[in-house]
Structure P
């Protein structure tokens with residue numbers, strides 16, 4: 001079933017599951033292994049955790065703006081510069097993971113309380129054009145799932 005065919009309950013369940021799967025996997029990594037880069041040219045587990053934290057912060061802001069404003073603009077963020085500009089090497093992965101868990105809990109709660117009609121509220125993405133809240137949540141669910149897969153690859157290579 002494509003994401004566009006999923007109803008809001010199915011999408012919310014997927015969003016929650018993918019977030020919980022990422023959090024669970026990240027928590028299973030030994031602190032001593034978080035900074036290791038067992039795959040040449042790839043990020044460490046800590047960098048993946050920081051990246052998801054930053055992405056979740058952006059997504060949460062987008063959900064809130066979508067729900068509160070009329071057709072708010074969405075500006076993309078340049079994730080390629082974040083590791084250097086936002087000091088991934090110096091950040092605490094435990095803090096980023098705690099933020100992911102908190103953001104996930106709060107956004108899941110918010111999304112579980114909105115009326116069905118709100119899933120079709122729109123925002124305007126500078127690159128993608130008009131995008132619904134349902135689209136945003138689908139993107140975030142896929143983002144968590146993809147990075148859980150990336151994290152699993154790192155764990156497997158340790």
Structure Q
């Protein structure tokens with residue numbers, strides 16, 4: 001069947017992805033510490049030794065777990081500080097804020113599709129699938145690489 005020369009599908013996903021990637025990469029690369037991030041909703045990227053390894057979101061609106069960017073980044077500071085084989089000095093971050101909670105979710109998804117960061121599937125984030133369920137002895141890739149300090 002021949003393509004319809006009059007048909008057009010707007011690629012909203014690509015438009016969002018290209019804009020949010022460009023804006024994120026233009027934002028300053030900051031040390032990850034307790035003072036970074038505003039008390040707003042948004043998305044963030046974590047870098048380990050210069051490599052983007054994690055994309056996350058912070059939403060102070062539509063979910064039960066209300067977290068601002070500063071709260072969420074501080075959670076990561078605490079987690080990393082309690083681990084072996086990694087130092088908070090090895091970490092940097094970037095973030096973007098959004099007025100609309102919908103854009104937070106859309107931007108996080110767009111960045112994850114674009115970058116495919118390795119820590120997003122490693123168990124680094126706040127929810128590790130299967131952990132805490134009866135009969136689950138799984139050790140996440142994050143815990144294997146960066147075990148808790150003794």
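Assorted remarks:
- When mean count of other Cβ atoms within 10 Å over residues 22-29 is computed for each of P, Q, the largest belongs to: P
- Per distance in nm of label points 7 Å out along Cα→Cβ at positions 6 and 30, the highest-valued of structures P, Q: Q
- If semi-axes √(5λ) of the Cα gyration tensor in Å is computed and equals 30, 20, 16, the structure in P, Q: Q
- Highest-scoring label, criterion being mean count of other Cβ atoms within 10 Å over residues 86-93, among P, Q: Q
- Origin of the value -10000, where helix-only ellipticity at 222 nm (-39500 (n - 2.57) for each DSSP H run of 4 or more, over all residues; to 500) was derived from one of P, Q: Q
- Of the structures P, Q, the one that 28 was derived from, the read-out being relative contact order in percent (Cα under 8 Å, 6 or more apart): Q
Throughout, read-outs are computed from the coordinates displayed, never taken from laboratory work. The structure presented is a predicted model; accordingly, all values stated were derived computationally and were not measured. Cβ atoms are built from the backbone, for glycine too; each structure is taken alone.
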